[in-house]
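Bear in mind that the values in this text are calculations on the coordinates, not laboratory data. Small disclaimer: the values here were computed from a predicted structure and weren't measured. Cβ atoms are built from the backbone, for glycine too; each structure is taken alone.
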Structure 1
Amino acid sequence: MHRTELRVAGSRIELVQGDITAQPDLDAVVNAANAELQPGGGVAGAIHRAAGRRLAAACRPLAPIAPGEVVATDAFRLPNRRVLHALGPVYGRDEPAAELLAACYRGALDLAAREGLDSVGFPAISTGVFGYPATAAAEVALTTVHQALVGGVGVRLVRFVLFSADDLDVHARALATLPDG
């Protein structure tokens with residue numbers, strides 16, 4: 001079994017398999033959004049269904065967003081205070097893909113800190129229909145989050161809420177490469 005938790009600079013990174021719409025102990029969850037911030041498949045569809053119709057209405061004036069960009073809305077019927085909408089890169093089209101993906105994680109943490117949010121839940125951004133290879137995406141995600149926490153971003157808990165056991169395993173392998181502290 002791989003490590004599924006890491007303490008970093010007074011904060012914690014957790015990995016869990018589960019449903020990102022059912023994380024009542026988190027201040028915010030991150031939506032793997034599309035450019036128009038509207039309901040779709042995957043994470044975006046699940047978040048919009050759980051939050052209700054008011055989420056799409058709240059998103060409309062914020063769209064479109066560019067790859068790497070993050071915006072925030074209320075969470076409506078979700079058990080969280082906020083939803084942070086991040087547009088990850090489409091692999092093989094949006095370049096530089098790794099930098100754009102890192103910008104999603106960094107931007108979400110920066111936005112969370114500015115809004116006084118202590119805990120954030122992330123999905124595996126860009127790994128679904130956007131085609132980013134899971135191992136490479138996990139390495140970018142966890143390295144970026146680790147660096148942000150070491151840099152003092154101010155979020156105390158970052159939880160990766162992963163849909164499948166395979167996703168959890170890939171993220172656990174990437175987490176195992178990071179130093180404690």
Structure 2
Amino acid sequence: MDEDEQMPELVLPVEERDHCQGPHSAPYSLVEYGDYASVHCRDLLGAIHELTRELGDDLCFVFRNYPRPKLSPHSRAAAEAAEAAGLQGKFWLMHDRLFARQDELSATVIREIARTLPVEMGDFDRDLSSGAAARRVDDDLESAEAAGVGDIPTLFVNGVMHAGEYEFLPLLHALQRPRTAGSGENGE
């Protein structure tokens with residue numbers, strides 16, 4: 001029996017609502033539940049960038065918010081800011097800049113980062129105050145809890161929670177491992 005068959009699966013499969021690097025229809029998917037205040041999530045970025053370079057359009061990498069306010073009082077605000085930027089098509093710019101300035105996250109720094117993006121600040125502020133960005137974060141949190149996410153980062157490789165190493169080669173091998181019928185997104 002394949003060890004992944006016993007691992008939790010994504011409850012909410014990759015869909016158009018997700019922020020995806022690569023095509024949504026790619027044969028491989030990697031979904032990260034992460035927090036902008038987590039050093040472990042920041043450290044994972046190198047392996048993710050290597051995977052996206054190696055696999056190109058064969059990989060859909062999705063980042064879903066799983067802010068842990070106990071880790072940092074600004075993790076929820078950072079997640080909502082990323083979603084507000086995402087509503088203007090600038091999610092990945094905000095994502096990368098939040099991680100780049102992780103050590104200094106504060107309400108002031110999050111706002112400074114937003115001002116450096118090519119976004120309309122009036123719309124950005126409206127999406128934050130209206131709750132539109134917060135609803136996106138809440139949706140991610142609900143899907144994380146339903147899928148059994150408990151720690152950050154948590155990765156789902158082709159729809160199945162990854163229990164292995166979070167390094168480039170182990171992740172590449174996990175992504176490319178053939179799936180058996182009924183196990184994960186690619187085996188359905």
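Hey, mean projected area of the Cα convex hull in nm² derived from one of 1, 2 reads 8.9; which structure? Answer for the origin of the read-out: 1. Name the one structure among 1, 2 that mean count of other Cβ atoms within 10 Å over residues 76-83 of 19.2 was derived from. For mean count of other Cβ atoms within 10 Å over residues 76-83, the value 19.2 is produced by structure 1.
Each of 1, 2 could give Kirkwood radius over Cα pairs in Å, for residues 28-107 alone, but the derived value 12.4 comes from 1. Here helix-only ellipticity at 222 nm (-39500 (n - 2.57) for each DSSP H run of 4 or more, over all residues; to 500) was calculated and came to -13500; which of the structures 1, 2 was it taken from? It was calculated from structure 2.
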